[in-house]
Structure I
Amino acid sequence: MTSGNESREEVSVLRESLATPQQPLRIAAWNVRTMYETGKTLQVVKEMERYRLSILGVSEMRWTDSGMITLNSGQTVCYSGKTDGQHQEGVGIIMDKEARKSLLGWEPVSPRIIRARFYSRYIKTTIIQCYAPTEQATEEDKDLFYSSLQDQIDQTPRHDILILMGDFNAKVGTENVGYEACMGKEGVGERNDNGQRLVDVCMENGLVIGGTIFKHKNIHKLSWVSPDGRTSNQIDHICINRKWRKSLTLRDVKAIRGADASSDHHLMLCKLQLKLRKASKVKNDPLFDSGKLKDLAAKEQFTVELKNRFQVLEDIPVDDINARCEDIHKVFTDTSKAVLGYRKRERKEWLSETTWNLVQERKAAKQHMLNGSERQRAAAAKTYQAKNKEVKRSARRDKRVYMDSLATEAQQAAEKGDTRTVYKITKQLSGDLKNRAAAVKDKNGKVLMEGKDQLDRWAEHFRETLNRPPP
């Protein structure tokens, strides 16, 4: 994981009622060019919230290794990157709180592919987020990518809704003769080698390329714009099973030009008439704010309250030992609730208002670059680049101020003997996030996606580790 610079059963199908929820599910794919940059994750998440996205697939994250983290803003990130320490490639899936509750499992396949499975209302949904090799890549690299992608498609349960999305560097074009089953005529440009490969995968697996079937202006089809604003292409795509396209699950796919995170790619938005559902999970009880016991007055109040409650309990005769244990447990919990209260999770946003204002100015420059005349676009491109540099400088300055404040807070906590706070801040400063989670594998090294399979593997591990025969 990288955080030194920055922010890692099949069921029967009721097709008639699948498209009935009032609000469509909004998911998107976006090549953000990098998230290994100070302040970049916060900017991406802000755009995710702005467009009310439940799930965002990210290409070119440039984070290393793989894992799952929960951001201070509440979103959860599953990511898959290189294992050799190089900040290249990398893919991820960012989920809001509700989508996270629906997550059944995920698998970091490679620095170019990540897969996640969700529990939706009537049927499960599998999302495969991709970052394909460029058109100039070697045939060997392309073959390796599409072979791995096909393996993931083959592993997807056949009744699942399958969504394939990301930066495929693929121009599929407008000509669909012989390929009517997988694409419409609303593509852009002429098909290249990567485009043919994507079309072949969709034909073989019964997928439809969403961006080719909805009528939009070309500006809402094109997903990539060159730095000078003169060249545009449709190379980012969102695909879905053909049978679910026919049942009106897929409602729209288009490029969102207003989203900005210093990338030459537009955000590709997809609307699905699908409602995710919470998966069954063990509920975690909230933690009491035991830190208040360091205050002498609070400690005295807690002791007195606990003593009074136990005196009342002693006057009540109980023959059942289990009932007595429950009464004692209730005394402690009720006293803690009354005196200590619950621990509140602090969410500190360290990017300053100055930086966010610069982000808005950069966004305005992008709009001028996209909508102006050729001369205006050239001038706006220079302004955009200048504003982007200002955003980076301001974000780095904010990060230094934030880190200094953490160091001061840790020093003050150490002087008070608050080791818990010192430990937490030390973990933050060292970049070793506590909420990091890696994938669980079976004995053969295969990643286990389902929560039940992961729990079974842990149980198996401890049985074999702890239940050894005597020497």
Structure II
Amino acid sequence: MQSHGYHRLWCAFLFVSGCTVSAPSRPARIDLAVVNATVWTGDSLRPLVEAIAISNGRVVAMGPTEEIQALAGDGNVLDAGGALITPGFIDTHTHLLQAGRRLLQEGPTGQLYDIDESLLSVDPVESYTPAEDDEALAAALEYLSSEGVTSVHHMGNWDDLEALRRAETSGSLTARVNVVLPITTTARLVDAIRSGQYGGHDGKGTEWVRVGVVKGVVDGTFTTKTAAIELPYAGTANDRGLLLYDETRLYEQVIEADRAGLQVALHAVGERATNLAIDVYERVSHENGPRDRRFRLEHAQHLFKEDVVRLAPLGILVNVQPTQVMYAGGQFDSIYDETTRTASFPLRALIETRTRVSFGTDWPFAPPGAFEGIYAAVLRRQADGSLRGGWFPNERLTVRQSLDAYTVNGAYASFEENAKGRLAVGSFADFILLDTNLLNVPLPDIRFARVLLTVVNGRIVFDRRNATQIERAEP
């Protein structure tokens, strides 16, 4: 389906030169100004502005079109024709290199794949040459730019990290990447940070490639019936999935990482797994003392109701993949019985308890990009259009809540909320221009929105006028 207003909006785009206006606060050079736009900043105190100005990779001014155009002087001015601009999307759960390999083999498919259990292991099952890794990374980054993704959290390994550092050195990165490494390699990561080999003020890397997060895997997945749930899976006598840790071993790994100042993320899908993870996080927080640690739950598809209210007081963040509602929600009806399904993807319940929720895709195991995720979060319909009333509709979110989950909350999850996730003076100039105003379009049309322009660090990294080679997987 063609997105609304695509041709009309591009016809409205004009690059023009503004008049030079003397202003004491004006930067030496405006690299790009975007005017006549609907700029959703992500800032609740100033949610909408008309125009922004960019210099040296940062937002340097925001305000009315006339003021920004005058400030731009001889710089490039882009007339957006009223189109929506948002902060670039932050996908907080991807497997970049595996996604790139799948793109190279199959192209974008728009399919939901079963989770590859090899990703739950510490070391890659298959080995690839550096050249193969570089090619896969380039393919993944190109496609993410076409979907408006400007930052990702990559669930990876040490070989992946080296590929990302090569891309940074060559200047070929078109997204900022936070690399999440296996919790079993905590000591190795601590040594690397302390040695300063990754640079940065804290030893955890630069604004392009950062480390400092370790991940453990507490249970399996629903598609393999290995997610650890409370009651037996429907149709079985006593199959409740698998816990991959006992409490003692999980506690030992988490407290070691936390004591070293690392952030911890735990893959926990079923309610027995999420409960175990929360218990361990609570114990470690108490024993190691207060600090801004931002423990993370990855997936958290099912939680005990009494655990939902524990998260915010403990400062635990939840990273959810909302497209799972679209593509796999119906599967849970066959896995769970009526008494247990009520805990599925409790997005609104989490937000109402003031838990920080960020969104990711788990790409390549679900399609990348935010539009289907927002659609899933606000309507909770199946991809085939079924369940028009929504799957557990009381857990629907608003569009703005969903945008927060794909932007500022993603930045918060990596301690970068002062640099990205919102558009404000001083923030990274990472933003996207859309062909659809997500703030007022009919909700079913959200999934058909397209990115027209992606800007990272003030540089255009995707321009749909010149991107006919990039095809999107249609829903």
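Taken together, the values in this text are just the output of simple stated rules run on the coordinates, not laboratory data. Keep in mind that what you see is a predicted model, and the values were worked out from it rather than measured. Cβ atoms are built from the backbone, for glycine too; each structure is taken alone.
Structure values in brief
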item	result
Which entry (I, II) yields the derived value 21, 48, 25, 6, 0 for P(r) over Cα pairs in 20 Å bins from 0, in percent	I
Comparison of I, II - label where distance in nm of label points 7 Å out along Cα→Cβ at positions 41 and 65 is highest	II
Structure (I, II) behind the derived value -13000 of helix-only ellipticity at 222 nm (-39500 (n - 2.57) for each DSSP H run of 4 or more, over all residues; to 500)	I
FRET efficiency 1/(1 + (r/R0)^6) of positions 193 and 409 (r between Cβ atoms, R0 = 25 Å, to 0.05) from the coordinates reads 0.50; which among I, II	II
